[in-house]
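**Student:** What follows is a set of structures for review.
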Structure P
Amino acid sequence: MTAPSRRIGKLTGKTVSWYEKSGKLSNRHCLYCGIAVGGESDTPSNKEHLIGRNFVPSGSMGGDAFNFLFRACVQCNSRKAVAERHISSVTLINGPGRQHDPRAAAVAERKEINDFHPDKPGVAMGRAHDTLSINSNRPGFSMSVGFTSPPRANDAAVAEIAVSHVQGLFSLLTTHNFQEASTLCLLPARQVRLMGAYGRSDWGNPHLLEVTRRTQAWSCHANIISADGYFKATMRRHETQGWFWALEWNKFLRVAGGIAHGEMELFESLPDEKWFTLPGGRDRAREELPLADENDVLFTGAVKDSFL
């Protein structure tokens, strides 16, 4: 018996669409929560863009840029949209595109004024800086040093978008017929493991470098560079250890993790990040480590069984 042929849906350039206005012709379950959508389902649902239209700079999704469209329940779609807006703001305000790309600069300037940080109610993103003061008092000597950092991404929003992106890509990679419930592959959010998130100045983080090294020989099932480089994703699989995935958003923030039913050997015995305690003993810090372009191999490798 031969395996069913892959039905990836409509192709427009490199955009893959499982969505049809008729619910009977779309995917019949939300790829995020698994609830039945479309057809005879009463659950409100609508079109979902895996890479949100406003997540990356305006105009970057033209041509043959990859995206994935499908039907999702309104509740999941709305929750993801809120997190997308915040992560888009943080990454575009802090990212290098602001200095080199007029499209990114224009969006960043607008978001600084119009978007607000979820951790700082009423504070516009342009003023949502974090401050840290270090005080040291000793006999005959007193010192106070203040530090200011740019707006930081909310951890819950990072996890929300990362899990959603991984769920969508996993379904696209593993599903043979999205219109048949028996062959539609869904990834429960509880199986997505989040290792960490790393700003551009820390892409040389020893944890990220070691996990990248460990997975270079794994079967690569996706290496995506879309939206003029403002969205990147890779997914690799080991026969016994599970999946490794990594995402890059707006050339600024990288998020990495795995897919497994339990703990993963991949993330054990990682190198020391060399944290140190700050004066006063209440806070700690570590040096961020940038990564030279010639040493950056995270989104490289020959793709097996590409869906494009």
Structure Q
Amino acid sequence: MMKLSDIFDLRYGHSLELNALRQVSPPDGINFVSRAMRNNGVTARVLVDVEPGQPGEITVALGGNGVLSSFVQPEPFVCGRDVMILAAKNPEMSTVEKLWWCRCIWENRYRFSYGRQANRTLGSLAVPDEVPAWVSELKLPTYNGLSQPAGPPVALSPTEAWRLFALDDIFTVRKGKRLTKADREPGGTRFVGASEKNNGITDLCDLEPNFDRHCLTVPYNGNSVGIAFYQDEPFFASDDVQVLTPKTDVSRLALLFAAAVIRFERGRFTYGYKWNLTRMKKTQIRLPVNSDGDPDWDYMDTVMRGLPFSGVVASLQS
């Protein structure tokens, strides 16, 4: 094992106070990196007159809930309090290798708490002697063109061309199965529970899927009630989730349209008035209709194709 200081030159960040800075919108200003765990640690864009950190340097949170959150910064930046800046001693170190070192740092977060920050000890952190060979084989994904739509923008039709449909009329609505964490082991099957993140997937389990792909999952329990997700692989649904399978041939994009509409109904339900199976079947949502008075799934698909980032979703259509 080596020390982190053998691989990187460490220095304290700028220790700026965000509330004392002028915040601006991109592309103006410069990234402000704090101890946040998300968005590369960037919490604002600010105007400052200090020497910024350089692209390719690593920022490490020294305390707080996100202690040892480590990020490779792609742009010039300045730091808030309790953030360390790491510069690779090897100028040829690749971004992929830096990301691997970030993970090594992050895995040591259990050593620190509110009473023991990483300020003085970060440099002495024990890390592996060398980078595994497989790291150099990894390719960083590119986001070029990611926001492109799959088709031209389409305006929503007037509301008089929409009507109410009971969910039970357009979907087969079924309940997931009751299962505790003690009843399952790690595996390769998606376990969908009462979560509003990661497409509702709480972990991967060893169980056989109890639902097929191409459907919507809607939690009726917890803070995530009504957060509808599209599922593109077979999965196991917990009993906190209702599963909506379309009764007709519907595209992925049209189902995502319906998922957005279903989310607008979530405010009607609470802990004292749960969106149980019976209520969900009777719940009505307003959708565009075709000349036959049926849901106009083709129109919904077209609307979704005109939205930013729809090109990525459309490329996954089966």
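**Student:** Supply the structure label, taken from P, Q, corresponding to distance in nm of label points 7 Å out along Cα→Cβ at positions 149 and 277 with the calculated value 2.0.
**Tutor:** Traced to structure P.
**Student:** Here distance in nm of label points 7 Å out along Cα→Cβ at positions 181 and 229 was calculated and came to 1.6; which of the structures P, Q was it taken from?
**Tutor:** Q
**Student:** Out of P, Q, which structure matches -4000 when helix-only ellipticity at 222 nm (-39500 (n - 2.57) for each DSSP H run of 4 or more, over all residues; to 500) is calculated?
**Tutor:** That value comes from structure Q.
**Student:** Work out distance in nm of label points 7 Å out along Cα→Cβ at positions 13 and 29 for each of structures P, Q, then name the structure with the largest result.
**Tutor:** Across P, Q, distance in nm of label points 7 Å out along Cα→Cβ at positions 13 and 29 peaks for P.
**Student:** Another question, then. A value of 0.10 was derived for FRET efficiency 1/(1 + (r/R0)^6) of positions 53 and 221 (r between Cβ atoms, R0 = 30 Å, to 0.05); which structure in P, Q was it taken from?
**Tutor:** Q
**Student:** Taking 83, 43, 35 as the value of Cα extents along the principal axes in Å derived from one of the structures shown (P, Q), identify that structure.
**Tutor:** P
Taken together, the values in this text are just the output of simple stated rules run on the coordinates, not laboratory data. What you are looking at is a predicted structure, and each value in this text was computed from that prediction instead of being measured. Cβ atoms are built from the backbone, for glycine too; each structure is taken alone.
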